[in-house]
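Structures for review follow.
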Structure 1
Amino acid sequence: MADATMQGRSADADTFWAGEGVWWDWGDGVWMIRPPCGHHFLIGGDSSGHEVDDNGDGTITVESKPGNSNSILCPRCGWHGYIDNGVWRSA
């Protein structure tokens, strides 16, 4: 990613694969995310070290559970960063 920040957007089954920087609410606190690197994975839920806060304006913020960091690490390529009020920030 050339820039250190990217405005993200909410997606659904029809729009998730159209670009990077999106999130999709899978329900029960689990979200499918696609960071600026373009890979995709689940975050949130009971097995994740993260909680996803739906801000009510269409954006999300990833927060940490106790004992974890709020940073996001792509398991495929190692992209590392954060999402705060819908803005992706690389670390």
Structure 2
Amino acid sequence: MAEWIFTTPVVEEGPIGEGRLFSFYKMSRGITIVQKPTGGYKQIRYPVDGDLDFYPVVYRGGYSYTVDDTTREALINGNVGVTTENFTQL
């Protein structure tokens, strides 16, 4: 069974500050992916730490995780914006 490095999806947000100069720049923000207690996955853009205790598995946005083949396929098929581009084989 292969192992993969899973990097959570990102979204470009901008402008990154006030003023004309900052209006030209965007910042990458990681999207948190959680496994629902009833099965399947969902995205959370702005997670609250206390709410994350409710979910059995949490992949915090902006981080990388080691996952197996089964988890990789479940995340790709979960319709949460995860594609093969989010994985690198170890």
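Each value in this text was obtained by applying a stated rule to the coordinates, not by laboratory testing. Remember, predicted model here, so these are calculated numbers, not experimental data. Cβ atoms are built from the backbone, for glycine too; each structure is taken alone.
Observations on the structure shown:
- Among 1, 2, structure where Cα extents along the principal axes in Å as derived comes to 50, 31, 19: 2
- Relative contact order in percent (Cα under 8 Å, 6 or more apart) derived as 24 - corresponding label from 1, 2: 1
- Source structure (of 1, 2) for distance in nm of label points 7 Å out along Cα→Cβ at positions 8 and 24, computed value 3.1: 2
- When semi-axes √(5λ) of the Cα gyration tensor in Å, for residues 40-79 alone is computed across structures 1, 2, the figure 19, 11, 10 traces back to 2.
- Which entry (1, 2) yields the derived value 2.9 for distance in nm of label points 7 Å out along Cα→Cβ at positions 32 and 64: 1
- Among 1, 2, structure where helix-only ellipticity at 222 nm (-39500 (n - 2.57) for each DSSP H run of 4 or more, over all residues; to 500) as derived comes to -3000: 2
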